[in-house]
Each structure stands twice: as structure tokens, then as C-alpha cells.
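> Input: structures, listed below.
The numbers here are math on the coordinates, done by the rules we state, and not lab data. No experiment lies behind these values; they were computed from the predicted model shown. Cβ atoms are built from the backbone, for glycine too; each structure is taken alone.
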Structure P
Amino acid sequence: MADKNIDKSLIEDFISGLYKVNDFITEFDPDIVIFPIRGAVPINDMLRIIDRNNILSRDTEYLYSSSSVYRVNDVIRDSFKNLLKEYHVPGEKIKILTIDEVVSGHSLAREAKYIRMGLLDYINSNPYLSEKNLEDIVLKSVAIVDTRYQKQGKPLQKGYLKMLKQDLVYEVPVRENIVMDKPQYCPVKMKRKDLHTYYPEMERFEVSIDYLNLLRYVASVVGENLKLVPLQNPEAVHSSERFVPEKYKSKSFDHKLNVV
């Protein structure tokens, strides 16, 4: 059953929002879908439950963009540059979609800023590219918006509002983001640097009973058998760390994964 601390009507409203996310993925038809760590990781599994083929038919990567990540702005910028170096073919178009959680919009605006800087770094470092090739790399974000913030009368961040006006964001409002800021719903546990920050590395992949119960409930609402859903695995998440420069990682990093 679902977590007793969460109103089932909130889960069902969240699922309705994810159907809209899924529809937009189909409409935008991205080549790559990026899920920021930590918050968007459980959203990936839920989208797989809703429509597994829509996600599995595309390249999926993970971006360490949490504000608690050590030198997060540099990590975003350099990781995105490295991602483009691997995926983009000069002269060809590529579409990239990020799936983000939004409260005030500050984190998404910051992430988009440094993704853009990484894009420019990539263009400027490639002798076969120039600014005219910027239109070949199409960036878009889906914002799953927790509307409680706005209902409290708090304003959305100006940078985020600017992105909306520029049609860089597709908004999906939900009554409450049921997985946001809930460690039990995020399998990816990062390697701690100190009391307040983490390295952009996965220390372990931990699937809690609470998380499985939530996914089972989502599957029951959708009419899916969770046993048949190809959920995420630690190696897929860990693989995305190839884009993170070694200078941002812990010197004692152990490549042996601890799967719980």
C-alpha cells in the first residue's frame, strides 16, 4: 500500500501530472532525457510505470544538479559540455529534455543557466562549430510545479518566469510533489563531502520498502504489474558520472557499487 503519511488523492493527482509529462515527451520527441539527481530520479521510475516504451526508447542520463552538490554550478556546466561531446554530431540536430521539480523556480533557472554555459563551452571548443550551430541543439525543460508555494502567495523566481515567456519550459502543476525532499523515495545516495555537501558521485543505490510501496500503488492506479516494469538500476545511474570531471570527485572514490 502507499505511504500512510501521504493522502492517496495527492498521489493520484501527481500521477495525472505525470501523464501530462509523458504526453509532452511524446510531443517534443527528445533524443535524450535528463533526470536531475536527486529529486527527479523517482519520477523516472513512475514514468516507466505509466509508459515504459516512451522512456526506454530514448537515451537517459542523470545530472548532479542538486544545490547540495560540491561546486554544483561548475559540475552542471562541465558535465553538460561533456555530454554534448559524446552525443552531438556537428551539423546534425539534437533535442534534449530535462525533467525538473519546481517550487519557486530558482533551481531550474540556475540549472538552465549553467547548462547554457556548458552548451556555449562545447560550441566554442569545437573547431567544426560556431554560434550558428546553436539552433541545432534544442533544449527544453518540463517543470513539475508544486503549487503549494504559489497558493501561499509567494512569487515565482524571475529567471524562471523569463524561461516560461521564452517557451523553454513546459509546466505541469500538481497539488503536491509527493517525492520532493523525501530521501526514502530516492534510491540514489550520494557520497558525502561534509555535513552540508556531497560529491557528484553515487555511494550506494538503496531501494526502501516505502519506495517500493509507493511504486506498487502507482502501478495499481495505472493498471500495471510492477514486476513487469524495467525499473532503474544502479549501473545506469552510475554510468552518467562519466560526464563529471575527476576534479570534482572524491579522491578515495570506490568504483565498486554497494547495492542494498
Structure Q
Amino acid sequence: MADAELLLTLAQMLQNDRKRRMRSELRSKVGAALGIPKRSWPQIECLENKQVFVAFKPGAGNLASGLDEAALRPLLRQAVVAACAAVETFVADRVIEHYGKAIKLEPVPPRLLGLTMTVDDWLRIDTIYTRRKWGLRQIVELEIREKSSPTPDVIGQLFSMVAVKDVFKRIDIRRKLDIGTMAKELDAIRLRRNKIAHEGDRAGRGRAGITVAEVEKYLRQVGSIIDGMDAVTKP
């Protein structure tokens, strides 16, 4: 999530609210302050918003004019990808935390029993580990990480593998939202991530638009979902 939030912050900070180029007086002051030769002052450009004032030295002025809303979209798209990765990682980590208790249940949860293991896996466990249960845990952990996804149905299946049930329902109750809200929010973010990661965010012959406000909403929802998941699934 820190990566996603940093990408969003960079996109926010690089928005240029200036409608016109720098005044010659401002160029002179910036040029003198930065020790730029006077002959090069006309090439100085800037970017300005409520958070930052960025001066572009001679030779980089085209960057200022090029940082429009469309130019910042790659940062916003990758923020969505990073947020989904945060969900995947959290889900896998939390399910693995429950594994030790789940494997001792009577009966062991059917989804956990349904994980596959190859002959190669077994031979490696038999060769490397004196405590075979530790070797089995490594195989299970790899399977869980491979299966982890921001897809609501997959998250439910992974938690049921370790006997943790009704995760979405309990999160929605905790967030004081209608039952099913979390799944809808997460699925919308997942679909946008897939479009970005697998289709280059294509829309027809061009690329889909994405705004700071849209990504702010996505990250706010993901943060709330992960906080809720953390609260209702603690071992």
C-alpha cells in the first residue's frame, strides 16, 4: 500500500495548475537563484500547484508542458496494480498464519486437504526435512501464495481452507455497509487492475482515462477492506 500511496502522491504533486508560462520576472529570479547563465533564462519553465513549485532548468522545459493529465496516468495505473498486490499479499500472509491451527482440526478443512502435492514435493520433503510437517507447510505456503488473488471468491476459498468463514459479511458489518459491498468494491478494482496489467488499459483504439480522484477512491476502499480483514481474521 505504501507503494500505491507514493505513486498517487507523485501524480498529485506533478499536476500543473498553471494556465500560462512563467513570467519573465519570475524566470529572472529563479535563474539568478539557481545560478543559471542569463542567456538561458528564457528556457526556464515551471510546474506549480498547491503542494509544490518545480523549476525545470534549460533543456528540460519540455517536461513541464508535457506533464498534463494524460502524462500522469501511468503513475495512477501502477498505483491500482500495487494496491491489488497489497491485497494478494495480505490475504496469503493471513491465511498462512492460520495454517498451523487448521491442519490440527478434526476434521481438517476439505479445501486444505484438496491442495495437491507432486512426487517431487514428497521426495524433497523426505530428503531435506527431519520434521516432515515443516516441509509440508512449505508446500502449502507456496500453493497459497500461488492461488492468492484480489478476486472475492478466491479470497473466500482461501480463508475457508483454514476454517475462517464469512469474512466478507463480517467486514461489511464492521464497516457498517450493506452486505456484499466489499465484494463489489474489490471486484471493480480487480477488473480495473486486470485491464491495466493484461490489456494496457486499452479502450477501443485508445487508452482508458483514469483520474487522481478515481485512484484516491480505490486506495481508500482497499485500505478500508484490508483494515477490516485484519480485524476479523486475526488468529
Structure R
Amino acid sequence: MSERFVRGWKVAPRKLEALVGSKRLTAREVLASKANARCKREVLMTLGDGDEKAGRRAAESALGEIFSGGLDPERDYEYARVTELLLNHVARPLAIRYATGWSEPQDQILLQLTYHVPNDSPGRWNPLLGAGKLPLLAKSWAAANVQFPWPKRRKARAPWPVWTLWEGAELAKLTGELHGVTTERLARVPAKLLADNDADVADCRAELAAGLDRLRAWLETARAPEKKEGVAWAKTGNALMLLMDGDQ
């Protein structure tokens, strides 16, 4: 079954941006990181169009350009791909482990059934969130608002994967909005927005509820203080950075 997934990281945006051109890290360090053991091959195979060695060469080159500051306007896609590897190494990957009754990896929000909801919105869930009285989340879900590694004044051109950053007041408002989600509220999302087939409506609604439950936990973790500083996270004032990937 075709599907999308969302992964999240706790990160201090300014500290991440400061790595560009800093020469503080090397591509080999990132690729050798234990934090990338699970997803590295997936990223390299995607970058190399099925050829892992070609993908590794592309990843080393892209990461090297980020750390040297010699960015190439034609390589937005490669930068978007290797950002996942970089964040695993320098930020805090979010993996909230608790029993949900679902079998997907605990560090992901899966859009499996809900990938097929009858709409063509950027994040598939956008109309569902609006109907669930989550207006801010409906507007910002799958918003491609990350320009990394470019300065903010330059708009990223790579349409996929989608990188979204929530920080500051927006992060706090989203946390409050999600705290108001109840089973009763999600039950009022019209069946016609969830599936063309009535038999799939209940499962789509349950997948949406499970995903929002995990997202709420990620938001709370992103806002919680840390005991010490990291390469790309701070004691306070961190943000939540989301990757939407999988099928387009």
C-alpha cells in the first residue's frame, strides 16, 4: 500500500543554521553516525536512484558543500535529502515510545490509510484538520517553510520531501490547539472527507487520532527544557522540525 510518513526532530534553528559554512563537521562523521544506522541506506538508495554507492557519493558531496558553505543552487533536492542524516547526528530525533495499538515504527507518524483520503491537499490531512476545528494545524501541516541550508531570504525550490519548522509562539499555539482534541471532536469529521468507501472510515479516523496523539507528544517534547546544550539543540527555546516523505 502506498503511504507517506512524518518524522520529527527537536532542534535549535539558529544553531543548525550556524553549521553552514562552519567546517565544524565532515560528511564522513555524519554518515558514520550511529544515529543514522537505521535510515542511512534508505536515504542513500533514494539519492542514488537505487544505487547505494552513487547515493553515498551524492550525500558526501552535498554534506561537504553544506559544511564548507559552497552551496550550489542546482542541488536543493540533495540538500533536502541529507538534512535528515544531519539532523539525526546533531539534533534530537523524536521517538515517543508508548503503546498505540498500531504496528508502525514509534519514530514516525504514518499516513497509510489516510494517504488515500479524497483530497489533493499538500499534507492530505489539511481538510480533516480544518473539519476537526484545528485551524492553525490545518494551515501549517506540511507547510514547506524551511530553506535550510540556504539563508531565509532564499526560497527552497525542491518540492519533495517537505520540511516544516514550528517554533516560538506558533509552537506554543499548536500545542494548545492539540490539547483540545477529543475523540468526540474527531468523530465530527465528516465521513466523506475520510474515505470514499464507508468501510474504511473508522480505520481512517483511528489513524488520524493516533497520528495526532503522537504529534501532541512531539510538540510537548520539543518545548520541554533540556539539561544541557547539544550541537543543534539548546536548553530552552527549541523548535520542532518535521519531515514529510514517502509517496507524493
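> Upon calculation of relative contact order in percent (Cα under 8 Å, 6 or more apart) from the atomic coordinates, which of the structures P, Q, R produces 23?
Q
> For Rg/Rh (Cα atoms, Kirkwood Rh), for residues 82-177 alone, the calculated result is 1.06, so let me know which of P, Q, R that is.
P
> If you work out mean count of other Cβ atoms within 10 Å over residues 114-121 for P, Q, R, which one comes out largest?
If we compare mean count of other Cβ atoms within 10 Å over residues 114-121 over P, Q, R, the biggest value is for P.
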